[in-house]
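> These are the structures, in structure tokens.
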Structure 1
Amino acid sequence: MSRNTLVDNSILIPDMMKRFKLVDMRDQYPQLIEEARRSSMDYEEFLKRLLEIEDAGKLERRQMRLKDKANFETLHYLEDIDYSFNSSIDKNKIDELSTLAFIDACENILIIGPPGVGKSMIATGLGIKACDAGKKVLFANAKELLDRLCDAAENGSLKEALDNLDKIHLLIIDELSYIKMDKERESLFFQVIRRRYEKNPLIITTNLPVGRWDELFTGKLAATAILDRVLHHCHVLSITGESYRIKSKNSVK
């Protein structure tokens with residue numbers, strides 16, 4: 001092989017990989033060529049390694065895009081949970097849910113507990129696991145979600161907004177506690193729950209035990225209709241104990 005051919009290939013190969021959008025191959029193939037020369041790697045193994053490099057890179061970029069679009073408030077991982085601080089958090093149950101079997105089974109998760117005990121952390125950690133598995137996730141504060149749906153109803157784009165929510169594999173509704181719904185918001189919330197029922201799962205975090213959900217809605221009838229669908233296929237996590245935030249504040253002193 002002539003020197004001119006080598007020079008041409010050093011330009012041609014990266015250019016072709018760029019046009020085919022083989023980002024990771026383009027970045028790493030020179031190192032792999034050197035490794036192949038040193039180890040006498042055969043052509044089949046070399047091609048396999050190149051494809052694995054590209055596949056891993058595409059997966060990582062997809063995971064990052066899904067996490068960006070999920071709108072997590074902060075990136076909390078299940079590995080960050082301090083089980084020694086709060087024994088009411090069931091590690092075995094969290095480990096079970098982390099397999100994401102609940103998503104395939106279209107099962108909801110309801111996390112109940114006072115402020116600061118790790119409800120949002122658990123929900124976010126499960127959401128991140130789902131993103132890593134290639135699932136579309138949306139993390140939404142309950143009030144902000146309903147405000148957006150009300151705005152959509154006013155400007156005539158409600159169907160589009162609800163259709164977009166239907167495309168989300170895992171919808172996390174955080175802090176379903178601090179709002180008193182009127183008829184409009186209650187109807188919109190019911191539509192979200194109804195459309196996801198036995199199709200795509202929800203994770204809901206709340207300070208209110210199930211027996212007090214009528215305080216959120218216009219009455220017991222509405223609360224019952226919503227709870228019936230939420231709880232039919234559902235894992236309920238009840239967490240008690242002190243606030244992680246208070247613990248962190250006290251530990252600084």
Structure 2
Amino acid sequence: MADFQNPTGESLTLAERHALLDAAAALDLPLVEDAAYEALRYDGATLPPLLALETARTGDIDGVGVFYCRMFSKTVAPGLRLGWVVAPLPVIRRLVLVKQASDLHSSSLSHMVMREMVQQVLLHALTAIRAAYRARRDAMLAALAREMPPGVCWTRPEGGMFVWLTLPEGVDSAVMLARAIAEARIAFVPGRAFHADGSGADTLRLNFTLADPAEIGEGIARLGALLRTVPGMEGARMRVI
């Protein structure tokens with residue numbers, strides 16, 4: 001995920017994108033570029049996808065090692081479950097066979113509905129979605145700055161749906177989740193689930209796209225109050241990420 005990665009919300013810089021392509025080429029590895037959140041940019045300059053950079057290098061899309069995946073689930077209608085892939089023709093042909101073997105094909109009615117939505121409302125809808133999500137992201141960042149106790153730090157994404165919190169060492173977000181639900185009636189995603197090696201107990205993911213700014217402020221206030229009851233939080237030092 002080059003743009004607004006799940007769960008951290010962070011993006012690769014242009015230099016990091018080129019470095020990733022160099023590393024993949026040196027190892028002769030393909031890259032699957034998941035661009036699910038690419039359209040949800042609220043700040044900063046738009047950067048080219050890995051596929052665009054690789055195509056500029058090779059001069060021919062059939063010579064690239066990047067497979068670009070995009071979907072409508074995050075911008076139009078999650079329930080339709082439709083997306084697309086841009087890749088060299090031999091890869092597309094194999095993917096068609098895989099798709100046919102797994103479920104024959106997606107619903108034709110879903111394709112027809114999405115075609116009409118893309119042609120008639122997508123650009124207008126994206127403008128409204130970006131404005132709404134930007135306001136909610138800003139509300140969450142402001143509330144975090146206002147409510148979090150010392151020792152907690154977080155990402156400041158330029159787009160996407162998520163803010164990533166890092167807690168003081170020794171604080172287990174999975175243990176906190178049970179208390180958050182029972183005592184504060186709030187929820188988040190514990191960070192360990194995003195770490196392949198089982199680490200990340202002191203991290204958690206927040207989503208700012210569903211609740212309105214007032215609800216976000218209230219939820220972050222409850223989270224801050226809960227964190228202040230965790231033993232050791234009072235003497236924690238701020239960590240920079």
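Since every read-out is calculated from the coordinates, none of them should be taken as a lab result. Predicted, not measured: the structure shown is a model, and the values here were computed from it. Cβ atoms are built from the backbone, for glycine too; each structure is taken alone.
> Rank structures 1, 2 by mean count of other Cβ atoms within 10 Å over residues 102-109 and report only the one at the top, that is, the highest.
Going through 1, 2 one by one, mean count of other Cβ atoms within 10 Å over residues 102-109 peaks for structure 1.
> To which of 1, 2 does the computed value 1.00 (FRET efficiency 1/(1 + (r/R0)^6) of positions 78 and 174 (r between Cβ atoms, R0 = 30 Å, to 0.05)) belong?
The read-out was computed on structure 1.
> Another question, then. Starting from the value 58, 43, 36: which structure in 1, 2 was Cα extents along the principal axes in Å calculated from?
This value belongs to structure 2.
> In terms of distance in nm of label points 7 Å out along Cα→Cβ at positions 150 and 182, which of structures 1, 2 is highest?
For this comparison of distance in nm of label points 7 Å out along Cα→Cβ at positions 150 and 182, the top structure is 2.
> Still on this model: Quick one: semi-axes √(5λ) of the Cα gyration tensor in Å, for residues 54-157 alone came out at 35, 22, 15 when computed from one of 1, 2, so which one is it?
The correct label is 2.
> Moving to a separate point now. Identify the structure, out of 1, 2, from whose coordinates helix-only ellipticity at 222 nm (-39500 (n - 2.57) for each DSSP H run of 4 or more, over all residues; to 500) was calculated to give -18500.
1
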